[in-house]
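Structures are listed in the sections that come next.
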Structure 1
Amino acid sequence: MKQLVLAIDQSTSATKAVLFDHQGKLVAKVAVPHRQYVNEKGWVEHDPEEIYHNLHRAVHDVLEHAGIDGKEIVAAGLSNQRETTVLWDVRTGEPVYPAIVWQCGRAQEICNRLQSQSTYVKHASGLNLSPYFSAAKMNWIVEHIPQAAALQRQGVLVASTIDAWLVYRLSGGKCVKTEPANASRTQLMNIKDQRWDDGLIHLFGLDGCIFPEICESDFCFCMTDFEKALPVSVPLHCVLGDSQSALFAQGCLQPGMVKVTYGTGSSVMMNTGVACIASEDLVTSVGWRMHDQFCYVLEGNINYSAATIQWLKEDLRLIQSASEVSSTAEQATGNRDVFFVPAFSGLSAPYWCPSAKALICGMDRSTRKEEVVRAAEESIGYQIQDILALMERDSRLPITSLRVDGGPTRDAFLMQFESDVSQKEVWVPDLEELSAQGVAYGAGLGVGWYQAVDCFRHDYKAIFKPRMTEEERKMRCGKWKKAVRLAMYYSTLEKEEI
């Protein structure tokens, strides 16, 4: 009987079920999208129950698609969107409020109140004080939802990222556990000792909440049959935040190795080994903690990558589908001084300006939709290069190449521009589902089904090398930085100044 590992990749836009064979090759996958709830204030939410339902639907459908009955599954792993926050009743698993998505900036006022403690927060958690992370989102729910406050007083309110809630449900309510990669993104875990930090918990008004036990990333979290989708229960033997999972799958196991995940937003992540490197502009997180491996990472996140392309398609209607973006950008022959700063929900790393506003600048009469699309594509590359430059500076580790993953890696224009603006080789693997593959490897290694020597071997469908001259690169990066400063300055203008 052919044996397989089942990976669940619960991302911002969809929940995927992916099957991998003993060589780490993808056998079948199914993605079930969930609704994005965005209100007039720009608040972003998901329905946790819809996500849980979709998880089981994806598992059922991928087994059907592969033509198997589930007896072939030896283990399962879970990767997840990270800072997205769920508060729930430990007795029932029922969420007290929709999941607040990592993109949502509604908790900025809470961060403003705590600004005097920002140095302490950064030192303890490794993360800049920001509504991007989970702690301020948790505080917002407790302050604004009476049921949450009542459950907190009773000591039965769990505050977690979405992985712990899914694990709880998959375990039939028996398991309240997470792992260090996800825990480190809440802004409540002490980055040095990898335990929940009482000082941070008190600062964010979360005393009385239950926090999941922090286990190793390849711990056997529970046995599950995915609500009878499988004929027998299998071990859920690895959980990782999606970006860390992709780093693991890419084989970035040595200090100085870097990967870029292009998704709704982008995560740029460097393995720094056992060195917990402090950075003023980037954040420090845990990569993973497994029985034979441990690493810290430096990371910078940008809010809008594929989401920028989605905006071009759905709101501006400049393209009909995301597949058109590369060819449309290639057709831009006019003004090269058009710059687009996608600060729709402010700017995160490395600028940390939540009040910044999105803008397009430098247009003249020759500017057409092609130039705007090109500027949108280039904005992704510029933001990533700004993070790479800081990584090299703070880690003192040279970056020779970028391992990339995610749907936008199909975009040849973007990949070539990334190589040009960073002056690095960009390696694009055949497989796009790296977040799923990472936890498949973790789960398979955890049960002894994979051997490390069999993992981390990739075929690359393309390697992009720099073509842009250094003089042009410096000139264009300089103009980009001016556009960023303008986006940051715009929000400071008073009405009478305009």
Structure 2
Amino acid sequence: MIFRRWFRYFIPVFLLIISGIATESHAAPFRMFGYDTAAMGTANSNVAYGESYSVLFSNPALMSRFEPQAGAGLAVYIPNLRADLMDRPKNADVNMKYLDTNVSMYQHVPDRPIPTIELKTQREDNHINDPVTYFLTGGTYDFNIDGFRVGGLTVLPLVEVLQISSYYFDEREQYYTNTVHFPLFGEWSPIIGGMVGTSYSPVKYVSFGFSLQINVGLVADMGIFVPEATVQEYGLMNVSGTKAVVKFRPIIGFQTEPTDWMAIGVTWRNESYVRTDAKGRLDLWNYHDSTLDQTIPRFVVQSYDMVLDYEPMELSGALGFKYASWMIQGGITWNRWSQYIDHHGKHPEEVAINKPINPGDLIVNGDHYKWKDTISTNIGTTYKYLGWGEARLGFAYSPSPVPDQVGRTNYADNDLWCLAVGHKFTFDVFKKKLMVDLGLQFWQMLQKTVNKDPRQIRDEFPDNSRTILESSVIASAEGLQTNNPGFPGYTQKGWLIVTSASVGMEF
């Protein structure tokens, strides 16, 4: 009796706490893996059938199909992704002569290169191999109402510092990491994530569900003052304001079981991302205009459009069957990647376009670089071979939405497949069911070699460049010079392993 009363008050409070901390600025790993160990064991295929709180993402209508529960666990993913850059010909480097160039000719191109040898970070391969551990918690509760459930979950990275990293996927990345990055798979920033939801089954054969991902981004406006413009290594900085940007991602689910051995599930997930407009203000000391004989403050205010954690609109449908101790389900998901925007608020087809700089330059058709919608598939099966033992198996295939990156852009991505296995142990404890889950996934990114078309790369040292003082032609400017880290090409490949273990209880 005391045990039951404790659960009665603990679970609503537990779900309230989850909803309070459910902020999600990089949930992409769990969008693919599944939000708990049970989902991971079947390759996150739980759309027609499901038995754990991870259905808040895959199909919230399924919460009404299993007993209220609570659980916690650990998940570790270990990536091994590589973008190996091809050796670049020396004549493609931006040489020191660039510093003698007439600046006025670049007024229409504000992004100026740095001589290659002077770059802060020299061009290098990108190897992603740092493991990340997450603490997973979640649960559902019925408030003693037949067919009704509320649920919540959260994922918490066990790292010292939460971080968000953004990248440019073109030559502008020369100023930062100077390499090629993976925008969709494997190269994720560890951030707190979570969601809350509810479901209701008015009759035995039909169930409806609704859940929310709560996306939160923090933005700081920076003020920088340079007391002496000729002393570039010194300045003052203040944070002039911070704000939280909140966006909700709705998920709607439906499930029907027209017979005891068949189920149909459908889930719609809206597009999701956090967009911010951080501002930076740079002030210089004592800008003096001699014609007016007065001091005019000189400052520059710049807004920076940032987009965090883009997830596409999705529509999933699945069909499941039960026979004896077997359950199998399979489904497909339409992913609307054609509306993708990168970390700096641009569509890939916009970034790919180069303004012609030299006479006869190729006019790039940005439509060739527009991302395409994809159809992915997930299949999962379980077999209950004993009263306390249930084995799981799953498979997933996700085609890449990214077209061949032969031009300016370097979105490293390719088709993915996943093989998953899992096992559930069930024990009777205090007349309740104690569940121990184990899960393992292996993800493979197919190898792909990208060869750049020099005609579609921005020439950062135009052929007609002249010196500032003599206005003489710079012979070394002839041809293509670029600090684009992806030129002349690169090979992308890799794999990722996910392991998970959890413990839960029905009540």
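Bear in mind these aren't lab numbers, they're just calculated from the coordinates by the rules spelled out. From a predicted model like this one, the values you see are computed outputs, not experimental measurements. Cβ atoms are built from the backbone, for glycine too; each structure is taken alone.
Points worth noting:
- Parent structure of the calculated result 41, 32, 26, given that Cα extents along the principal axes in Å, for residues 99-202 alone is the read-out and 1, 2 the choices: 1
- Taking relative contact order in percent (Cα under 8 Å, 6 or more apart) as the measure, the highest value among 1, 2 is held by 2.
- Sorting 1, 2 by Rg/Rh (Cα atoms, Kirkwood Rh), for residues 147-282 alone from high to low puts 2 first, with the largest value.
- Of the structures 1, 2, the one that -10000 was derived from, the read-out being helix-only ellipticity at 222 nm (-39500 (n - 2.57) for each DSSP H run of 4 or more, over all residues; to 500): 1
- Taking mean count of other Cβ atoms within 10 Å over residues 379-386 as the criterion, the largest value within structures 1, 2 is that of 1.
- Which of 1, 2 leads on Rg/Rh (Cα atoms, Kirkwood Rh), largest value: 2
- Computing distance in nm of label points 7 Å out along Cα→Cβ at positions 251 and 459 across structures 1, 2 gives 5.1 for structure 2.
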